[in-house]
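Coordinate-derived values only; no laboratory data. Everything numeric here is computed off the predicted structure, so don't read it as measured data. Cβ atoms are built from the backbone, for glycine too; each structure is taken alone.
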Structure P
Amino acid sequence: MSMSIERVVGARPDLAEFLVAHHAELEHTAPAESRHALAFESLLAPGVRLFAGRLDGRPVATGALAAVEDGHEEIKSMRTDPALRGRGLGRTMLAFLLADAAARGIRRVSLETGSAEFFVPARALYAAAGFRVCGPFGTYVLDPHSTFMAVDLPAASGLTSPHAR
């Protein structure tokens, strides 16, 4: 299963629908004030790099990198189509995001995900990629519904990914 990944820089109705489904899927996981998924429009804002994975032209995975501070970015809106989970698409998207960040000289990538049972597979995915539990970062505060994780990236080799622009 070969997924193509592209940077999204403008409105895409199919992708907006995919992300609305993401928000709906998260509704039962925590109170509204503890859910930090960004709306599609916010994922298109300056300082955020949104990517979509597609199979046969339809979105099947998303991931974004949002600036926290110089050299530090946050993963936002990681989602895989529920019907396709367990097939490596999330792992592929995560590897792509980390390569994009590293190619641009980002040294630390953090994320906030849920602490509920629903998020066990996501936390396992991140841990397998080298992320470790950490404290809140950026504007986050301690929250029993959140798990914070981070990974330090190796120094960029000066090479850039053709997909990272």
Structure Q
Amino acid sequence: MLDALALPFPIDSRAGAATLRRAVVDDTDAVITLLSDDPISASRGDVASVEDRPAYASALEEILADPSNDLLVVELDGAVVGTLQLTSIPGMARRGARRLLVEAVRVRSDLRSSGIGSAVMRWVSDDAAPALGAAMVQLTSDAARADAHRFYERLGYVGSHVGFKYQVPRG
């Protein structure tokens, strides 16, 4: 289903011309680095540990094999500098509306506020969602991410719900 997306897609930013494209297995290490380049993610265990690489690689392969999921990366000057995961979700609510879920949006810390994240999220709402027949784009953001909340609100996203999570015990 997500193969309907017109990728690669050019991204203009203050950092230069970049490209939004589907991730490939060779992007695993770059994506791990982006996830760990974030204090909130790092506090949850995304610390780019060599021991965790097989779990990340397996997850990426599973995402790429699922037609309702995609992992995208932003490439600038040959380096992966951003990432996000998209999941297309059919639904019964809202008269059978499809939702496009956005997860794990990251831009390399030295390139934040360069316009890369804004361009990617505009592509999600203006291009990806309509191409997939989604009636809405939704995302969750950790309550501690005040800067991210302002970013999403500037793009027209509305903080409309309270989310809940349950951590499943391992063992």
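A few comments on the model shown:
- Structures P, Q, by FRET efficiency 1/(1 + (r/R0)^6) of positions 46 and 118 (r between Cβ atoms, R0 = 30 Å, to 0.05): label with the highest value: Q
- Structures P, Q, by distance in nm of label points 7 Å out along Cα→Cβ at positions 38 and 142: label with the highest value: P
- Structures P, Q, by distance in nm of label points 7 Å out along Cα→Cβ at positions 22 and 86: label with the highest value: P
- Among P, Q, structure where percent of Cα pairs over 13 Å apart, for residues 102-149 alone as derived comes to 57: P
- Given 3.5 for distance in nm of label points 7 Å out along Cα→Cβ at positions 62 and 126, calculated: source structure among P, Q: Q
- Structure responsible for 42, 36, 29, with Cα extents along the principal axes in Å calculated and labels P, Q on offer: P
- Looking at FRET efficiency 1/(1 + (r/R0)^6) of positions 14 and 94 (r between Cβ atoms, R0 = 35 Å, to 0.05) for structures P, Q, the greatest value goes to P.
- Answer label among P, Q for the case where FRET efficiency 1/(1 + (r/R0)^6) of positions 6 and 134 (r between Cβ atoms, R0 = 35 Å, to 0.05), calculated from the coordinates, equals 1.00: Q
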